[in-house]
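Quick note: the coordinates plus some simple rules give every number you see, no bench work behind them. If you're wondering where the values come from, they're calculated on a predicted model, not measured in any experiment. Cβ atoms are built from the backbone, for glycine too; each structure is taken alone.
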Structure 1
Amino acid sequence: MLTKRIVVCLDVRDGKLAKSVKFVDTKDIGDPVEKARQYYEQGVDELVFYDISASHEGRGIMLETVNRVAEQIFVPFSVGGGVSSVSDATALRLAGAEKINVNSSAVARPALIDECAYAIGDQSTVLAMDVRRTTKTDALPSGFEIVTHGGRRPTGKDALAWAREGVSRGAGEIVVNSIDADGTKAGYDLELTRAVTEAVPVPVVASGGAGTFEHIYQVLTEGKADAALLASVVHYGEMTIGQVKQSLAARGIAIRPT
């Protein structure tokens, strides 16, 4: 039986750990290197690092911070934000990232996915999607639209169509983040997550909305996600990785031990 993964997201702005609600009202909440080490010691399966202002500010990721985090952990480490070329992806790999997340730049130039997959491999190329609910139209038949630049720009792209295209171009994993649920701790968007998992044959990481143990259980079962991404609930000490895994294991979810 394949095990489910627990992933913690480190949103970083200007070298500091940050958190927002629905991508607004962003606050600095600590040191990403210190937190990365803490989550590694708690038994997290994977860490995701996003430079949340890189695309908006038109710059690359802060490689020094990536390198400092990579030196503290010995679990898969995925990095995104501002990746716009194979050169960026290669630099991040050299800095210690195992997987590279492409998002805004891939929407603007989809061939970036092909190029990264060719250069660093499908298994290391992750398509991160920020998604907002919208009215269903002929152009947006799922009612889920891709937005970019930290949720600032609507694209007119249907999320399910984009997920399929991304996989066809070589993305080996999808991270689907619900803008509507992000930071609310009111639960994942199960409909969105399930729709994406059913649309693509690669692993899907659900992001946005974790607030309780039940939410995490639901997204891994009803939402059919391969992994649940956590942020606020662990950053603010409301639960630990060990507690999450114990809760899931008690309900029959195959999970890696801490």
Structure 2
Amino acid sequence: MSDLYLDTSRSPEQRAQALLEELSLPEKMAQVRGIFPFGAYGENWEAISRMTKNGIGQVSTLQMREFHTKEACCAWQRKIQEIVMENSPHHIPAAFHMEGLCGAFIQGSVSLPSGIARGAGWDPALEEQLGRAVSRQEAACGITQTLAPVLDVARDPRMGRHGEPYGEDPTLVAAMGTAYLKGLQAEKTAGRETEGTAKHFLAFHNSQGGIHGTHSLTTSRELQEVYGKPFQAAIAKGGLRLSLIHISEPTRH
């Protein structure tokens, strides 16, 4: 077994490649999975340990919305991270993610208007500042991936999540979403850097009948000129760090 991946004098790419070569198949599969722990603080440690027996790639922190203090949020995050790293044969830490559209779901954090309300302000500079604030507050609680910005283009008010995007104009959505992303990824808090996540999917809001999660009858031209434009801008102008998340069954027992 080589410990080249522990050599901090090597580049991140070299260390990642060395670590990948050391991982067993169960460890690799654990890194592409996620869990959503919930329930009262301290209730699910055994269940969490069972679900992370080879480590885990992602942990949802939506449970933090039930805690009354930031200290409780941080203690919960640290405890889970300890379990994950102890179970991982190579002691790989998990990435913790949290929603970020309207701010962090953490007691005492900033609460933002919906996306469509902020889009009505036409103020990318302010949007970047909001992204910075959300990044600082989430990273302070151990969260390094924010599930935002929402880059969908909303043109059908029947869609149940019509209020999440910035609006119906792809240029507006591209400008606001990219600004928010830049703010998210510009901050460094307690040595942690935040990673933004594009939401939700290409043409997700152009669903048939405005139904959530159903067919999207979108032409290739619409994809290129309308629904793809904000995602293209986020990648080219905002330095989007793409992530895919799969959450396994909840840890309620």
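Which one of 1, 2 has Rg and Dmax of the Cα atoms in Å, as calculated from the coordinates, equal to 19.2, 57?
Numbers: 1: 16.6, 48; 2: 19.2, 57.
Comparing all candidates, it corresponds to 2.
If you line up 1, 2 by distance in nm of label points 7 Å out along Cα→Cβ at positions 88 and 232, the top spot, with the largest value, goes to 2.
Computing distance in nm of label points 7 Å out along Cα→Cβ at positions 96 and 192 gives 3.1 for which of 1, 2?
Details: 1: 3.1; 2: 0.5.
Derived from the structure labelled 1.
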